[in-house]
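**Student:** What follows is a set of structures for review.
What follows draws every value from the coordinates through simple rules; no lab data is involved. Fair warning: this is a prediction, and the values are worked out from it, not measured in the lab.
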Structure I
Amino acid sequence: MEAATLVSIAPCIIRETKPILPSEFFLEKASYDYPSTLLVTKGINDIYVGDERGQTGQNRSVIRVPVEADVIAAAIVVDWQDAQYGTLPPNAIPGFFWMPGNVKVASIAKELDEANIRQVAWFKNLVKLADDDWNKFRQHKTISDIQRYACNALKLERPWLLDNEIVMALSECPSCFEKVHPKAIVCSHCSYILDEERHKAMTYARA
């Protein structure tokens, strides 16, 4: 096959390197509404014959073997998806796939819908894994950015749903020693009043 198209709706950069020419493949962060695509053409695989690779000599030679575009595209998709956390193939995987030929996004609405269904299932599994880790460790650092993204994409609310900047700024409750939001007035764990002045003002306002 002369050409194939990689299509991504995954919310992360995709970067894969293969031992062929060209060797690097890159797609920007994407979404269902704004897919990212990359045209893949035939590649070249150098096979060294004779002396060991890296040496010189009369017997050393290189055979250049063409690699079909669909073989390259399939390898990129499978290898990248296999490296992602929380996947449950074939139904709960990132929205990343390939199609034969030079494909335009406008012509693959059905494929994008199917990829989105699989990606939503992946998001749900990521949130489930985050819930499990949170229940075990109660540590924000155990939750990844992609899990937070998945939670937001599913429009869910979770106690671990804080971005990294807030996590780094978390303070410690002097009563129960649990981590609390830096702007918290009352500890969400033990109800200890963290800021007397602001708490009084809010109580007065409610009254």
Structure II
Amino acid sequence: MLISLCTPCMNRLDDLIATLPKKIGATIESPPVEIVVVDYNSRDGLGEYAHSSLFTYRKYTGRDTYSAAHANNLAMMAGSGEYVVLVPADVYLEDGYLSSLRDRINQGAVWCNTAKKHRSTIAILKTEFVAAGGYDERFEMYGPDDLDLIERLERRGVQHGFIPDELVKDIYTSPEKKVANYRLKGMDHKRLGQLSIPYYLENKAAGALVANPGVEWGKWQ
């Protein structure tokens, strides 16, 4: 069974280069695995780097600033595997992650994540990701788009499996770098996250099972 490691990336080439060896190592540990990188209109040489690297590359040019949930959706939908895994540019997987994921899948898990810090590194059956409407694309900037997806999956009642926390790690990313590519400027990631809270609360209050109702989400243009 093919698993796709899906990474959206905008002007974070240095982070991708730092974590790519671990991503490639994961593909060797438990094949078949593909690495998919969606270049979200980067201007830091990502396209040139991609020509000499071992991953599937897709380029999006529809926006000049980063829209987080939309970028996540593009990356997950670009994966051709039966299961897709969101792996941000500054996150890497330790040896054992994919073996653990396959064990959980064999036990019937439809989606998996860790219990603590890296809960947002979600692995999910792609058909369930589509059925749940992906990430809510109203979450444009840093915010609880991942928590919203997690809670929708919990409400949907599909089987969940935990991956050990120590198998997902990240490299240091400065607070300034976290928000550099968003449309709104002059606010830190906590303030930007607060702007998205109403969407999260709306979905929670409604008991939403599907995001982006009536909207064509994950569009390339």
Structure III
Amino acid sequence: MLKLAQESGKVIIRFVDIRDFGEGKHKVVDDKPYGGGRGMILKVDVLDKAIQSARINTAKNEKVILLDPRGETFTQSLAEDLSKLDHIILIAGHYEGYDERVRNFIDSEISIGDFVLTGGEIPAMAIIDATTRLIEGAILDSEVTQNESFSKNESGKMSLEHPQYTRPQEYKGQRVPEELLTGNHKNVQKFRNEESLKITQKVRPDLLKN
């Protein structure tokens, strides 16, 4: 999907190696933290140079995003917002963290969950994947991104997707629900909406509250 989106020109993905902006013969990008402590901290001057090199002056809607545990939790709704931007710069950290002053050169911060990874590469890939598929024209069948988990239902509530079934019609005594076999699209949609609500209430009731 990402390959097709790139080939069709719907998205361009470019990697910027911050070591290209490192200092000295060894292209140093990090240093020990002031005040002591374990680990190495990414240098603010190096990050700033990398950010400025990645900017596109002609981009009307550009956003610099720091991938960090402090950030707003990444959601489908946030992915939809990002898909409408012209240019996104994702800063994927490594080591112990960033020099705090880098926050003066960004627009927002995103976290993909309450856990810690060795680097920001996986969060960056997750955000790119989730956002790209929502760009208009990136997926040939646009209905694929409608009525799926974490998208808003007809009542404006966020919910989980309804159960899906395919052949065989019966397997080890388990049958496909009769409502899906009637051919009545109105009844099928009603059944799916009800099942979606049941699953969401059982597994993620917090989505309905929000």
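**Student:** Supply the structure label, taken from I, II, III, corresponding to Rg and Dmax of the Cα atoms in Å, for residues 79-158 alone with the calculated value 15.4, 45.
**Tutor:** III
**Student:** Oh, and also: Name the one structure among I, II, III that log10 I(q)/I(0) by the Debye sum over Cα atoms at q = 0.11, 0.18 Å⁻¹ of -0.69, -1.30 was derived from.
**Tutor:** On the way: I: -0.70, -1.17; II: -0.49, -1.46; III: -0.69, -1.30.
The read-out was computed on structure III.
**Student:** Given -0.60, -1.03, -1.10, -1.16 as the derived value for log10 I(q)/I(0) by the Debye sum over Cα atoms at q = 0.13, 0.23, 0.25, 0.27 Å⁻¹, for residues 39-110 alone, which of the supplied structures I, II, III does it correspond to? Write down the numbers at each step before the final one.
**Tutor:** Working: I: -0.60, -1.03, -1.10, -1.16; II: -0.50, -1.21, -1.31, -1.40; III: -0.39, -1.09, -1.21, -1.32.
For log10 I(q)/I(0) by the Debye sum over Cα atoms at q = 0.13, 0.23, 0.25, 0.27 Å⁻¹, for residues 39-110 alone, the value -0.60, -1.03, -1.10, -1.16 is produced by structure I.
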